[in-house]
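Student: Down below are the structures I want you to see.
Bear in mind that the values in this text are calculations on the coordinates, not laboratory data. Owing to the predicted nature of the structure, the values given are computational and were not obtained by experimental measurement. Cβ atoms are built from the backbone, for glycine too; each structure is taken alone.
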Structure P
Amino acid sequence: MEQVNGKIKTGTLADFHQAVYGKPLPADGRYPVGLKLAIEKFRTPGKKHYRLIWTAKGTAWLAAEDVTHYATRRAGLLAAAMLGARVGVAVDGGRR
């Protein structure tokens, strides 16, 4: 498991669910209501980028399923919508 700047971990949905809820992902795809996919803005010297994150219970991890650095928030939201639809998780379009 990777950590970015020693602060935010990177992991798959299954890893995140196990860490936050203390049990494996439900086999039937019925995830807890608070589990969402969102985007996070990161700043590097001279520029910013967005990455997808799993969020629940006040915890956030970078989504290992998509490690792309998106140049715009709109591109990040589109990618989040596609990944969210693929895995069956709601997407939170708000800012974190």
Structure Q
Amino acid sequence: MALKIKVHSLFKQWYLEIDSDGVKFCETAAWGGVRRFRFQQVEYILMSPDGVLSFQVGNEVFSIPTKPDNPKHQEVVNTFVREVTWAREGGPAIKT
């Protein structure tokens, strides 16, 4: 079972999906598309004061607006942070 955040604006759509294999990120606009990463590849995670979740893989930064007061968004963000932390420490991955 995957955890997913979907966000839409007038010109863009995003989703962030977390599962036992890693993270899938999609941004649809003039260019973009689906990108998949293992938790070990994520170098940094940052949450801005206005709720934008950003993460870095190599020299690329990926961002998605979130709603910090939405329990589903909180669950996805917390799971993402936990899994990246565990991947760096050699801990368990999500069990599905």
Structure R
Amino acid sequence: MHDKRGLEMATNTIVAIVLGLIILVILAIFIQQQVTKGGKKFENISEQAGTEQDKCSSLIFGRFCTDKACDTSKGYVEEAGMWKDCQSPKHCCKKA
């Protein structure tokens, strides 16, 4: 009878370890997916930031392309230059 009690404890320990490993695997998969999503968002933000000198649209420099003339009443001025993403008749505007 003494060995039966030890066998039950060993079985319970093994079940707890297996369940813990299953939970760890599920968490690892979830974390990996979240890191992948975050990396894709970071790539998108870095593309929008656009620090290239021949690109008008840039979050860093505060420029954007528009079909209309820049709205001077809101403090925008036209940025002169040759822009590969802002071809004629578009205008490259920047906050003054």
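Student: A value of 6.6 was derived for distance in nm of label points 7 Å out along Cα→Cβ at positions 24 and 88; which structure in P, Q, R was it taken from? Intermediate results must be reported in sequence, preceding the final value.
Tutor: Working: P: 1.5; Q: 2.6; R: 6.6.
This value belongs to structure R.
Student: Hey, another quick one. Which of the displayed structures (P, Q, R) returns the greatest value of distance in nm of label points 7 Å out along Cα→Cβ at positions 16 and 80 on calculation?
Tutor: Working: P: 1.0; Q: 0.1; R: 7.7.
Ranking P, Q, R on distance in nm of label points 7 Å out along Cα→Cβ at positions 16 and 80, first place is R.
Student: Hey, Cα extents along the principal axes in Å derived from one of P, Q, R reads 43, 27, 19; which structure?
Tutor: On the way: P: 43, 27, 19; Q: 40, 30, 27; R: 92, 26, 18.
This figure was derived from P.
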